[in-house]
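**Student:** Take a look at the structures listed below.
Please treat every number below as a calculation from the coordinates, not as lab data. This structure is a prediction, so every number in the text was calculated from the model and none was measured. Cβ atoms are built from the backbone, for glycine too; each structure is taken alone.
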Structure 1
Amino acid sequence: MEAYSTVRTGTHLERLAAAAGFTTAVVLLRLPFRHTVRTVRLARRLGRRELGAARAEAVVGAVRHAARRWPGRAACMETSLGAVLAAALLGRRLDWCLGVRFAPPPVEYHAWTELPGHGPVGEYTADGWHHHTALTI
């Protein structure tokens, strides 16, 4: 999956939340990590309801679309955190997962969003690609 997307997804409100979430994520990731974790935990309390699978895909896609305008780094860490924050702005909840992604042959550190019980959202999960979570916030 690309870190950014040229496909415009989501409603107008989801796109606005995605832009705000991504911008906040970029700022938070410049601060010490404990501030980021604290903010994500607060955001999860604000977003009490879970997203549906289709709407979660739309929010993640909208964040990736918003990230394409950013001149700096817009990789998995920024876009996944932006999606979690965008969902919170919409009053919904996504899990933010940090870990590794195994694929034949590379192993890479990775960050992604996940719906509890549904697995990674907006991630390539074909045969041979596995996500192993080290930390879920």
Structure 2
Amino acid sequence: MTRQVRTSPGAAYDLGYHLVWCPKYRRPVLSGPVKDRLEELIRQRAAEHDWRIIALDVVPDHVHLCVKSHPKDSPSYVANQFKGLTSRVLRQEFPHLKSRLPTLWSRSYFVATAGTVSAETVQRYIETQDERAPKSGGG
């Protein structure tokens, strides 16, 4: 993922999340028209929030999404925005999902930060700040 710093009043940021979530009981129901509509809904929700989708892969029993969001949006908020909308709409439009599953998505999800700088790089940067700080000439 390449670094693309975005700005808002008072912040410069580059936040990316890798999200994975599954249908309840990991049932393989995300194929054909359901898959197509799910991808459409995910892109719609991202656009509504001005989030950028970097990668999206829907397979029959889970969803992988890499998305760039704003600092005001927590990872749990981002995941719940995608899961909430898609569950409601897909279950309305595809009645067979209601009969096979008590809810579309399992309650859990996986999230990891995804960026261009490793934790080790950040740690090294912080630990060496005093070595790079300009030396004051006065005494």
Structure 3
Amino acid sequence: MALQGPIPVSFELLFPHGCYVVGEIQAAKDFEAKRDTQARDKATGLPVWQVPVMDADPSLKATQKTVTIKILSEAEPVVPPPLPGLPISPVEFDGLEVKPYVHQATGRLAYSITARGMRAPRSAKPAPQTKDAA
């Protein structure tokens, strides 16, 4: 099989309705280390950060809405500004990869999602100009 390792995926495919940061960015813990250390990606050596996001897909059950995205970055990523008057920030991720694995406690298929960057969403297409705008 030609596909080995993480599966690259576009933001639009993974979050077609968008997503929102709903918690703080934290250094991911290295559970294999004897000390309390930040995890590093085995393939790149980059530090791993994690942030909880809420999927805006209205068809998802409440228990499926929140997922943790791991971000590989030397510096701590910065959350884009929140929506006016709300505590949540719309966000998009670049360089997304999905790693399937079997969850040891449940025996079910699960997914780890990593990204190479986080940013504010690209602005929507500009509104068409009207005759009065000229």
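**Student:** Upon calculation of distance in nm of label points 7 Å out along Cα→Cβ at positions 47 and 63 from the atomic coordinates, which of the structures 1, 2, 3 produces 1.6?
**Tutor:** 2
**Student:** Among 1, 2, 3, considering only Rg/Rh (Cα atoms, Kirkwood Rh), which has the greatest calculated value?
**Tutor:** That would be structure 2.
**Student:** Once relative contact order in percent (Cα under 8 Å, 6 or more apart) is calculated for all of 1, 2, 3, which comes out largest?
**Tutor:** Going through 1, 2, 3 one by one, relative contact order in percent (Cα under 8 Å, 6 or more apart) is largest in 2.
**Student:** Quick check: -14500 is what I get for helix-only ellipticity at 222 nm (-39500 (n - 2.57) for each DSSP H run of 4 or more, over all residues; to 500), calculated from one of 1, 2, 3. Which structure matches?
**Tutor:** Answer by label: 1.
**Student:** Now for a separate question. For structures 1, 2, 3, which has the highest computed value of distance in nm of label points 7 Å out along Cα→Cβ at positions 23 and 95?
**Tutor:** Top value of distance in nm of label points 7 Å out along Cα→Cβ at positions 23 and 95, among 1, 2, 3, belongs to structure 1.
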